[in-house]
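Enquirer: Below are structures written as structure tokens.
Read the figures in this text as sums done on the coordinates, not as results from a lab. It should be emphasised that the depicted structure is a prediction, and the values quoted were computed from it without experimental measurement.
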Structure 1
Amino acid sequence: MSSFRRQWLWPIILSLSTLLGLLAGLIGEGGIWWALCWLTLALPLVMIACHLTATR
């Protein structure tokens, strides 16, 4: 794997997840859209929590 891909893979995934969550929250009228919004916006927080618990 190239150094660029290794360095930027997760930030790109997390930013796309956040963008998808924000769009789902703005476009959606409820139901599956709200669930998609919550899940995709929670993903960066889960990754932060996993990283903090793994490094201690």
Structure 2
Amino acid sequence: MAEETREVRGRLPKDLKIAFEIACARLEVTQTAALEEAIRDWLQKKDSPTGGKSQGS
């Protein structure tokens, strides 16, 4: 059975969106797969012991 999915929306600067599209095409990866990887990496970074912040923040 396929994993249930949900849509995520957001806005990016035009140049970042274009660079993302080009990188996905060059790497032959779907934008969905790239976004999922980026979000997982971000969540893992934020879940780190320091929360991605310097001490004392």
Structure 3
Amino acid sequence: MGDLVNLNKARKARAKNVAHATSAVNRVKFGRTKAEKDRERQEQVRADKLLDGAKLEKD
């Protein structure tokens, strides 16, 4: 006979693993400091200006 498994504990353990994985993704996604966010925003503005400056206009 196989080992007995408490399905309630198995379900809770699986949910806990999913929660840990989700929180790890959120830490990467939202875990930046204000300075990092500002620097990234400035780099994006600089890149947009460079791209807009290189556009050729058609008449």
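Enquirer: Tell me which structure, out of 1, 2, 3, gives 25, 18, 11 once semi-axes √(5λ) of the Cα gyration tensor in Å is calculated.
Expert: Traced to structure 2.
Enquirer: One of 1, 2, 3 was used to calculate helix-only ellipticity at 222 nm (-39500 (n - 2.57) for each DSSP H run of 4 or more, over all residues; to 500), giving -17000; which?
Expert: 2
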